[in-house]
Structure I
Amino acid sequence: MKSDALLQTLERQLTVLRQQAAPLAQHTTVSPRFDRHLFQTRNTLMQSYLDETAANLAALRHAVNGNHLPQVTWLAEHLTAQIAALTRESAVWSLRAWDNSSPGITRWQRRRLQHQEYERRLLAMKREREQRLTTVTTLIEQQQLHKEVEALSARLARCRNALDNIESVLARLTR
């Protein structure tokens, strides 16, 4: 069936998108990044957009099982547009400038964006080292990679602590 292949393709694309957007899932912006017709959520967390996309995939699956052809067509097109938009957004997230608000808030938002980018890069480096660790054969290489993973974990913890501090400052400023 064509609908089964469509569902499997969309599920794979959503899985890949979730992996790409995982470091950004809890990051937020001042204003929404997408058109209201594309995403209904008012929350600006990337995770909220991913959750809405997953809900639409479940609705599509239900419509396919119920054999509601017009609904299947609309949901498939809408879901494809959502996945494409989220893929583009996750690819250019670090290039986005924060929305303009007050100068103090803008400075803190830039710091948050900078630290979120640090966090994303540290996570990528740590994952890469952990993957290499599974393939190395010599003890010296394993020890070196363990040290690097531990160092990256410590840096990641400090980065997340800084992000928490920045979030608390922003929360105080926006009250």
Structure II
Amino acid sequence: MEVVVGRIAKAHGVRGELTVEVRTDSPELRFAPDSVLTARSRGGESRQLTVTAARQQTGGRLLVRFAEVPGRERADALRGLLLFADTAELPPIEDPDEFYDHQLEGLRVELTDGSTVGTVREVVHSPAGELLAVERDGKDGAVTLVPFVRAIVPEVDPVAGRVVLDPPEGLLE
């Protein structure tokens, strides 16, 4: 199984460095030198890229160099591609209150009374913290962003395939 770990935003400089929007909690592992990622377009075309270097940029982005991207022309052609990593290569998480994004995506979202709200479509990493993008049932694909904090999400049970919400008034309106 693969998981999205980033999105190529744009080329940076003339030597093929790329600005990458990070979509993983462990960028130091995913973008370590010699890591191999799959870059895929929305149309499904894919190619393997080998990380040669990565460094922090402002706003939580990374500047990444890939062995297969020697200059700006090739870097420009990769704009917008999603970067995937194989989940089998991820180390196990020791803390029972921490999860990889792919473990949460697709889980059923319920209220504490058991009523179904929708499905976790994505984990959004923002400067203020993580948010669950919940696609609402019966709302024509409407998405509600829910802060991923214990006060609002008291239970996460990937084995049972569900996340329980105890939302403050107005959050789901």
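Assuming -27000 is helix-only ellipticity at 222 nm (-39500 (n - 2.57) for each DSSP H run of 4 or more, over all residues; to 500) as calculated from a single structure, say which of I, II it is.
Going label by label, the one that fits is I.
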Point to revise | percent of Cα pairs over 22 Å apart, for residues 56-151 alone - highest-scoring structure of I, II | key: I
Review point. Distance in nm of label points 7 Å out along Cα→Cβ at positions 80 and 112 computed as 3.5: which structure among I, II?
Key: I
Study note, to complete from the structure: Note: distance in nm of label points 7 Å out along Cα→Cβ at positions 8 and 104 at 5.7, derived from one of structures I, II, originates from structure I
Check your understanding: Upon calculation of mean projected area of the Cα convex hull in nm² from the atomic coordinates, which of the structures I, II produces 11.2?
Key -> II
Revision key, fill the gap. Distance in nm of label points 7 Å out along Cα→Cβ at positions 88 and 128: greatest across I, II for structure II
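Each value in this text was obtained by applying a stated rule to the coordinates, not by laboratory testing. What you see is a predicted model; the values in this text were computed from it and never measured. Cβ atoms are built from the backbone, for glycine too; each structure is taken alone.
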